[in-house]
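> So, here's a batch of structures to check.
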Structure P
Amino acid sequence: MQELFRRLRVRPGLTFQILICSLLINLFALAGPIFVILVLSRYVSSGLDGTLVTLTLGVLIVIFLEVIFRKMRIRIAAVVSPEQDVHTAESAFYVLTHARMQNLEQLPLSLRQEIIRGLDSIQNAYGPNNLTACMDVPFALLFIGAIWLLSPILATIAGVCTLLSISLTLMGTRRGQAFVNLLLTATSARSALVTSALNSADAVRAYNGRDFIQKDWTGQTRKVQAIHRKMLGSSALVESLSKGIIGLMTVGIYATGAKLVVTGSLTVGALIGANILASRALGPFMRLPRIAEQLAKARQAIVRLNEFSRLPMESRDGTVLKTYTGRLEFKDLAFAHPGGSSPLFESLDLRLEPGQALAVYGPNGSGKTTLARLVVGLLTPSRGQIFADGIDLRQVRLKWWRKQIIYLPQEPTFLIGTIRDNILLADPEIDEKRLNKIIGLSGLREFLDKSPKGLLTPIRDNAGDLSLGIRRRLALAMALASDGRAVIMDEPTEALDFDGKARIYALLNALRKQGRTIVVFSHDRNILKGADYIIDLGVKPIPKIAVRPVQPCIVTSPDPETHQKIVAEKTKKQKQESRSDNVTTLKTPDFKESHKESAAQRES
């Protein structure tokens, strides 16, 4: 009820109007019992048709007014919650899109989905019908007061039954809250199975996993049904007891009233009218158990939303450089997953000048994608710093920073919309000329030319209907739209054919010649050969760094030992800046030459 009162306080003017309408509606509701009392007391005794006509017309007018005011009240109540529901939904979605990824990802996907679905429970619970029903509850005293004017004894019976009904409702609410908590936990577990079955549809079929997941699904479904049965049993018990209280009240009023009628203390009309008034007093409480169940679900949803809203947010403020050159530096960089037994890497020190290239490789799980996400600002280092032109990424405005980088993730993801919408995410102001250039560089032209809708091809379900190669080309187009000075690519040649890889090699060389800083996470040997620095994340805990000489070394002697000595002398300064036991040197061609070498080998 706290949330209900809070919503009413937000719009005090509308709340006052609802209260006035509720008062008039309940006053008009007295007309029916009064009509019964007057007809039985006056018309039956006098037999004057004029009296009956007057009473009938009067009660019809009051009934009409009651209908009008009920409609007005619903319309007013419908204005109280929608704006707050929209605000709640916006706040929840803001957290979903602005929370720090390393904190957000600690919540299972199914739980995040349940939290967002809880918005519907809140909207249903605090809708206009439930709101007006709750507003009628205090006016039960109005009907009991009217009964008191007829007979204090009958009013006492009605009052006692009303208190019993209130106690029963509170008891049912507490039991309902406990069942709702159990139900939400069970439904979250079942939703997780649905998510797993959808995301792993191929594995379920290819590895005959149907029986395994079906067993869990059946068990969770039975658990949910068992909780539902208990909830229905509790609701049915409360409803039955409520009806029993009404029956008890009716018997008590008629038995006591009959005695009063016999003694002449009460008329028959007053007795019947008192029973109608007592039923009116209990009417709002009959609806409360069902409303209480909805409020319990809404309360639990609000608790989850409040916990969700306390997740740390990405900073919206920070330093913005007028011009970013592309310089990147890692200083004592380390990262460990929360609860992890050891860091993925630590003590990583490296400085990249504009136009230099870094290649990062290592086995699966060694931290390649994690390091890429650290550079993008999606994750925060456990220790150390990442500098962009000397500014710590913790201090820069992330929205600005992400416009300075060309980021290609290993697993591309897309938003619902069209291909054009997705490409323009990073820069909606791209003109057609540049858009066409991006399409050509990414290798999407042939696919778009063959697609009936071209750039307007719809993207649904994370582009699951497109091949992995096309998805990666689309992701590349999205990355190029930012036109940033730092290029971060995670496995850029994965799932690409020979021509696709050739396009990536050519693109990397072109970007490098433009003075952009290149950071590529890949096992592609041609990419490794074209880098100034190579980091091996497979070496734990301090990654191994291989450095290319500042000046290329031309070796005339075929003796590898002599060649190594010359290289070592040429790169002495770079070795001093790195850990002596963690640095090697190498001489490499660029990406383009590496590709040519690979192509020649392929042709031979």
Structure Q
Amino acid sequence: MTDHKDETSGTRAYRAARDLLLRHRDDYETARTQFTWPDLDEFNWALDWFDVLAAEHPDRDALRVVTADGDVRLSYAAMAARSSQVASWLRGLGVRRGDRVLLMLGNIAPLWEVILAAIKLGAVIIPASTLLGPVDLADRIARGGVKHVITEDAHTPRFAGLAGTWTKVAVGGAGEPGWHRYGAAADAPAEFTPDGPTMGTDPLLLYFTSGTTAQPKLVEHTHVSYPAGHLSTMYWIGLKPGDVHLNISSPGWAKHAWSNVFAPWIAGATSLILGHERFSAGALFQAIPACQVTSLCAPPTVWRMLVQSDLASADVRTLRECVAAGEPLNPEVIEQVRRAWNITVRDGYGQTETTAQIGNPPGAEVRLGSMGRPLPGYEVALVDPVTGDERDEGEICLPLAWRPLGLMTGYKDDPERAAEAMRGGYYHTGDVATRDADGYITYVGRTDDVFKASDYRISPFELENVLIEHEAVAEAAVVPSPDPLRLAVPKAFVSLAAGHEPGADTALSILAYARERLAPYKRIRRLEFADLPKTISGKIRRVELREQENGRPGGSRGVTEFWEEDFPGLKA
């Protein structure tokens, strides 16, 4: 194991910032006013934090991966030693500081070993989903300037024939010809000494965004923007040392690093992974008491699936915190969980480009429908997109005069996009929200999702919140549908809950339900039953639905589409 265990000035500054947030985890106002980002000129999170923590708590579980085939547990000491060994082995294969490494592994222990090893080496990680095909991989290798690829043996055929010269490392299996076997790392020296200091401004991560509206952007983060920036995420989740944190997320996406790597290991908690191929509510309910889970984070899609299961049957006595992120969570879902578990699912907000910016932290009042308030270290402005003035409704922006540590460096090799995002003294998120008199921020939608109908401004998310309260609706997406009289009318694409069939009766029930709960100008005029298109990270692609609507000949309908005029009983 590396002997780099003594505290550096960076370690002390990092610990002080973390401990302040831990002390005031239930006192939002004090945490907000007293917290400052640590000054980290030279800082290597794996060496200066994780290995130090491992020396202090060697026997505590750092990682636990539970699958149908077994239960893998690695202590902090074992993970520190193993990652140093992997770093030594990768160095022997030619991985050097600044080299870009495409990392495409599922939820298996080597993923975490390689992440720490790459940080120790000073290499740049390009996380990749295991769902990517050859076309996406070719794009990432070319635009990412990849020098090394680490993937599972089962995925190596997807790289066959791809252009470029890069080191090939395969995990598991007998090993494809030309690929180095990851198992050989077990024979590498266990000691690791860095080749020099790691500067906080050195690049660490390059994320290809999920691409809901355009070609994926390449988001660059440094050795401090994520490893230290996620102090805000730890605070929002409410993690404590020794906790067992379960996050439902797939590798390759920023949220996986948020809640499966940085936030739990900043706190000194255990990162628990359910490594099943498909999400199972039953497996989750079993794992909570069996693994003594104290905190649970899941995307809205999973929470919506859970409320359709038997929530009341779950033993959640060990569970203290529940949070949701990825997209705003519908208030009705939060209320159903609260009734069944007596725990409030706390919403939060952030992006691949940042860490958690806004959230409902433990101990603070939670207002259903609101994402919460700015988290420690973040100042948030709502900027009118027309005038550029700060108001109580507008685009969520981060003033660059108080640039948060968790903000990306920029979009790599794309100065035009970077300039567009960092203009007028703000980082522009592209999301619209409102703020009440107490500072609580409520999501309205993406700037390109909000639309006008009969000259009224419509928030799709607001209408979707109403739809999902109906017992037949599992998920919904609202987009503008062209209309000769009103220019556009709200149309809902609906995915049905189990036990409900698409048809006129179901459509009438949903339209009538929404009509009773929405102002006349917000009324949903059209409804189509459909499987909602999503990115491989699980976000609904409303842009695809909008394009579908705009591309239809005037007056034409989908096969399972119903309009309000089909039902004379619905009064105009």
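> Suppose distance in nm of label points 7 Å out along Cα→Cβ at positions 49 and 209 works out to 2.4; of P, Q, which structure was it derived from? Walk me through the numbers on the way to the answer.
Working: P: 8.4; Q: 2.4.
The read-out comes from structure Q.
> So helix-only ellipticity at 222 nm (-39500 (n - 2.57) for each DSSP H run of 4 or more, over all residues; to 500), computed for just one structure, reads -20500; which one of P, Q is that?
Working: P: -20500; Q: -7500.
This value belongs to structure P.
> Thinking of P, Q, which structure, once P(r) over Cα pairs in 10 Å bins from 0, in percent is computed, gives back 3, 17, 27, 27, 17, 7, 2, 0?
Only one of P, Q returns 3, 17, 27, 27, 17, 7, 2, 0 for P(r) over Cα pairs in 10 Å bins from 0, in percent, namely Q.
> Identify the structure, out of P, Q, from whose coordinates FRET efficiency 1/(1 + (r/R0)^6) of positions 17 and 353 (r between Cβ atoms, R0 = 35 Å, to 0.05) was calculated to give 0.00. Numbers along the way, then the final one.
Working: P: 0.00; Q: 0.95.
Attributed to the structure labelled P.
> Among the shown structures P, Q, from which was the value 2.0 of distance in nm of label points 7 Å out along Cα→Cβ at positions 97 and 225 calculated? Walk me through the numbers on the way to the answer.
On the way: P: 4.1; Q: 2.0.
Answer by label: Q.
> Upon calculation of distance in nm of label points 7 Å out along Cα→Cβ at positions 377 and 481 from the atomic coordinates, which of the structures P, Q produces 4.5? Don't skip to the answer; put the middle values down first.
Details: P: 1.8; Q: 4.5.
Computed on structure Q.
Any read-out appearing in this document is the output of simple, stated calculations on the displayed coordinates, not a laboratory observation. Remember, it's a predicted structure, so these values are computed and weren't measured experimentally. Cβ atoms are built from the backbone, for glycine too; each structure is taken alone.
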